[in-house]
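Once you scroll down, you'll see the structures, which are given as structure tokens.
Nothing in this text is a laboratory measurement; each read-out follows from the coordinates by a stated rule. Here the structure is a predicted model, which is why all the values come from computation and not from measurement. Cβ atoms are built from the backbone, for glycine too; each structure is taken alone.
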Structure I
Amino acid sequence: MLKKLSYSIVGLSAAVLLLSACAEETKEAEHEVSPEIENAIKNVNAEERTNEVFKPHQGINQDPVPLEMERDGTDVYVKMTAQITDIEIEEGYDYKAWTFNGEAPGPLVVVNEGDTIHFTLDNIDPAVPHSMDFHAVHTAPNKGFADVAPNEEGTFSYQATKPGVFMYHCGTDPVLAHIANGMHGVIIVQPDEGYPTDDEVDKEYVVIQNEWYKYNDLDDMTNNVPSQVVFSTKALHEDQANTNGTVTAVKNEPLLAKVGDKVRIYVNNVGPNEVSSFHVVGTIFDDVYIDGNPANHFEGMQTVMLPASGGAVVEFTVKEEGVYPFVTHQFNHATKGAVGYVKVTADGKDDGSEVSGH
């Protein structure tokens, strides 16, 4: 088990004194904030994020490694890396993330119902063992999800017998630290007979919600609220964006649709701790498949509750041009970054106009 790193705030006292000195002016003009106070707040926030880097990872920033997938009939061969890669969660804030393939969330894996997955984990983290826990399979965890030591590979096989939108994550102790540091992602198991609404869907995307805490601080991850709650999108088709979980990921690269399109989103809340109340502003879900299983079909829903690790397929129709934000309707989390946009135009192409919303 990793030793929890100590946490320190440098300069907090000076910033607090500066804020106190300006208190009288603030009373007279509640809504006016001086540049000095703004800078002090920014400095405090920056220091609050600063943790000493886990010593064996100092100086390491491994380039993302592409996912390897090959199919031979119903046998699918998947190779992923466990690695340490810097990710800019928000402007000016780099997080030395523990990742799969240099992405957080990790790369999207898509297989078919009934496929046998032959999974290889190449652990290029030089210091920490890692593993893979696919929620989409049946296996004895001590065998199929076993740890892979640093600089070694492990290969495991299991069948994907149920369709759905499933989480995957590192299952090495302490699990919370590995997930919260960035080792999470989504595997979609496509139903053998498809969804009843397949012929109606015009556009489809993958959206993932995750949280960030103080860097590698197990106490903060266990006992406190996340500092950022964010969305990402993973490319389901070749022409789509593939982003990390950052504050502006699906604002800067909104999902696109044209007027009248029925849009499908494969959505998963990888947590690790918080519930998501997934909602698209300005529309109602025509069809929802809880956990992405066609047997779990609902209609006319406004919001879909996703527990930590929970998934769904949601479908809705966009009837007018404009920007449709999607959020977790727990707005304290939306305020921390969990907002993305669906941009609807007459032809379904990005017209270059500025996007703004919730």
Structure II
Amino acid sequence: MAATPSSDGGELVRRSRILSSELYFEVPAYKVPVIYSSSYDIAFLGMEKLHPFDSSKWGRICRFLIAEGLLDKRHIVEPLEAKREDLLVVHPESYLDSLKSSLNVATIVEVPPVALLPNCLVDKHVLHPFRKQVGGTILSAKLAKERGWAINVGGGFHHCSAANGGGFCAYADISLCIQFAFTRLDISRVMIIDLDAHQGNGHEKDFSDDRRVYILDMYNPDIYPLDYEARRYITQKVEVACGTNTDEYLSKLDRALKVAAGAFNPELIIYNAGTDILDGDPLGKLKISPEGIAARDEKVFTFARERSVPLLMLTSGGYMKSSARVIADSIINLSKKSLITIGNGQNIATT
């Protein structure tokens, strides 16, 4: 069923929380719809190195873009942190309270020593960065509708549902983003294109019976999370086996996008662009080249542009140090192909 706001009310409570939120704010025209905060990056006593995820990749992406002259840091949009009232739009009180246990957070982020730390430190150094990224994902929908596209250099916590976190995902940013878009942007049809190597079981559970949300999930079925219940809720399921190469992958994606185009007419596309499909990624177990990532992203942005549908991109999973460079190069390619416009502080909507 659709994500529930909390145990203390229904749709009126959800709507009230969304309308009173400060996460949507006016962004000056000179800013580009690239969203990032230095608070995204996670670094605490070296513990972040105990998980294969590159927890500094978000900042490295932006530094690459700045070094290439594509992006000026003055023109990046910094989001606000999602507060408890914002998170209650989807998460019940009981789930948010469970994050006050360092043991529970350690289980979610898959770093056992986190369980030994005082929760105040865990909140500051682990959960706060996640909440900042949630704010970025929510804001990116507003910017996408206004400018035609938006990229949150972070987010994509697709393993977290309303009631459960896991897989380095503590908050359901995709579900929250959609609920905000339904209420604040007057949007009633959303397509999720989830191309992370892992199944997006969180948003699948949250929108299991919501026909307003179409989920195209292209994933490796033989790796985490192996959530067979959530697989029943995928609108368009595309499985890619371990070892799938670039040509096979892009061919499957072409067919999948063609099917999606005939099946659903979205008003917003959420693109979960994980790079754990890269050849050599220890968890994704696919064999997609860096050039294949750029081609994949180009296909999705072209799909949205040809239909004049606003698109927001989230960077999601990616477990090699090379992922940041690959993402930056793909964004540079999108700019070269005029699918996005970044430069000199000017932005022109692509729709």
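Assorted remarks:
- Structure (I, II) behind the derived value 5, 13, 18, 18, 12, 10, 8, 6, 9, 1 of P(r) over Cα pairs in 5 Å bins from 0, in percent, for residues 181-220 alone: I
- Per distance in nm of label points 7 Å out along Cα→Cβ at positions 149 and 277, the highest-valued of structures I, II: I
- Value 13, calculated as relative contact order in percent (Cα under 8 Å, 6 or more apart), assigned to which of I, II: I
- Read-out percent of Cα pairs over 24 Å apart, computed value 59, structure in I, II: I
- With semi-axes √(5λ) of the Cα gyration tensor in Å, for residues 197-268 alone derived as 20, 18, 7, matching label from I, II: II
- Answer label among I, II for the case where helix-only ellipticity at 222 nm (-39500 (n - 2.57) for each DSSP H run of 4 or more, over all residues; to 500), calculated from the coordinates, equals -11500: II
- Sorting I, II by FRET efficiency 1/(1 + (r/R0)^6) of positions 77 and 245 (r between Cβ atoms, R0 = 41 Å, to 0.05) from high to low puts I first, with the largest value.
- Answer label among I, II for the case where distance in nm of label points 7 Å out along Cα→Cβ at positions 165 and 301, calculated from the coordinates, equals 0.9: I
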